[in-house]
Every structure is written in C-alpha cells, then in structure tokens.
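Each reported figure results from applying straightforward, stated rules to the coordinates on display, with no laboratory input. None of the values given here were measured: they were computed from a predicted structure. Cβ atoms are built from the backbone, for glycine too; each structure is taken alone.
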Structure I
Amino acid sequence: MTPPTPGDSHTVERTFTAEEVDAFADLSGDTQPQHTEPDEEGRRMVHGLLTATLPTQIGGEQGVLAHTMEFTFARPVYTNERITCTWTYETVEERSDRYDLTATVVCSWSDETVLSGTVTGLLWKEERR
C-alpha cells in the first residue's frame, strides 16, 4: 500500500441512469415524484445520497474507513449527466497502525459544482477484516 499524502487526488466519473434511480428509490424508500417521474425534458432527479456514492466509491477504492462525511448539495443532478468527483487528501497523520486523514470532495457537472464536502476517516496500515 502506498501511504496517502496531502495533495494526492483521485477522480471518478459516472452517469446515473433511470434504472439506478429506481433501484435507489426502492432501497431507500425515497419515492418522491422528482425521483420517479421524468421532468419536461425527460430527466429524473438523482437522489442526493446516490450522488454521494461517488466519494464513497473513491474512499472504498482507497481502503478508507470513514468517520464523518459532511456534504453540501449545491445543485440537483439529473439522469444522463456525466458527474466527475475528485477526492483530495488535505491532512494525513501517521499513527503506529493507521493513517488518520481528512479529504475534500468536489463533484461537478460541466464545471458546475453539484456536491462538495469533507470526509474524515482512517486507513489501516494492514488489511483488516
């Protein structure tokens, strides 16, 4: 494992589909019409917490165990919009068995921020199950 370093960034991109919005609505119980019925442009609003799976994906790929996640939802995300999410390590404190860390996340569509936030957590030096 390569230790995290402040300033290191990781990026994912994703386009949410109507089928994914339906699955999340079923799973979460949030079946508000803006998520289940297309708007006049045929789009569906993606749940905020479904959008927040982008930083979760990056954290999972990095092996980060989150302690806190604080998000600001700046603009709705709609199906068929390509969202780019960047995770940047801000602080990393090495401990004997882990790294305690803080990261900022910014998710955007067409250079417009849709979600921003901060994640604190840890990364174990040895894999744990």
Structure II
Amino acid sequence: MTVLLGCLLVVALIPYALAMLGGICRRRQLGSFDNHYPRAQYAEITGLGARLWAAQQNAWEALILFTAAIAAALLAGVQGAVAEGAALLFVAARLLHALCYAADWATARSLVFIVGFLAAMALFALALS
C-alpha cells in the first residue's frame, strides 16, 4: 500500500513541477507574469513553454485517472508486486510523457501515454478480480 500511495504522491506533484518549468518559460518569453489573466497569457507562449503548459494540462487529466485506479485498488484490498509494478510503470510513463512533451517527440509521447493508460487499467482489472 505504501508504494501505491507513494506513486500517487509523485503523480500528484508532476503538474506542479511542469507549472514551475512552464512559468520560467513564460517569464523568459513574455517578460512578466500576468497574474490577473494567466491562462490568456499562456495562450501567447510558443515552443517549449507551450509544450510544458500542454504537458501540465495532460498531467492533471492523468492524475484523475490514476487517483481513481489507486482508490479502486486500495478499496478492493489489492496488494502485491503486480499492483506495485503497475503503479510504478504508470509513474515512469508519466515522467517520460512530460519529457517527450518538452522535447517535442510526439510519437514517443503517444506511445508512452498508451503505456501509462494500460498500467492504470491494470490496476482497475486487479481491483475487479
């Protein structure tokens, strides 16, 4: 259970890390932060900053799925190496997904996304068995 919750913590922190990196890019590109309309300002950035913003949005979405998968596994009493392996694989996939987004490796990003999605589905399958 500790591994599952630790993985959930890491996945929950990924969007914040991407927000910090994206904020650095936003400041470098635009010269300042518009704290009144930050989303409108994010629409103005390009390149790495725009990709980090998109990666952050995707990380929030992935967090929802992973939280549900972890909750289902814990509520069903799922334990063991298979569940821990699926959770660790999800974490690795999400970290690689952010890297692929930043590096603009679109095909690799899509493949890593699928791996992470399947890892989350494995947790649901374990909870249902």
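Source structure of the calculated read-out (distance in nm of label points 7 Å out along Cα→Cβ at positions 62 and 94, 1.7) within I, II: I.
Identify the structure, out of I, II, from whose coordinates distance in nm of label points 7 Å out along Cα→Cβ at positions 102 and 118 was calculated to give 0.5. Traced to structure I. Looking at mean count of other Cβ atoms within 10 Å over residues 22-29 over structures I, II, structure II comes out largest.
Thinking of I, II, which structure, once helix-only ellipticity at 222 nm (-39500 (n - 2.57) for each DSSP H run of 4 or more, over all residues; to 500) is computed, gives back -29500? Checking each candidate, the match is II.
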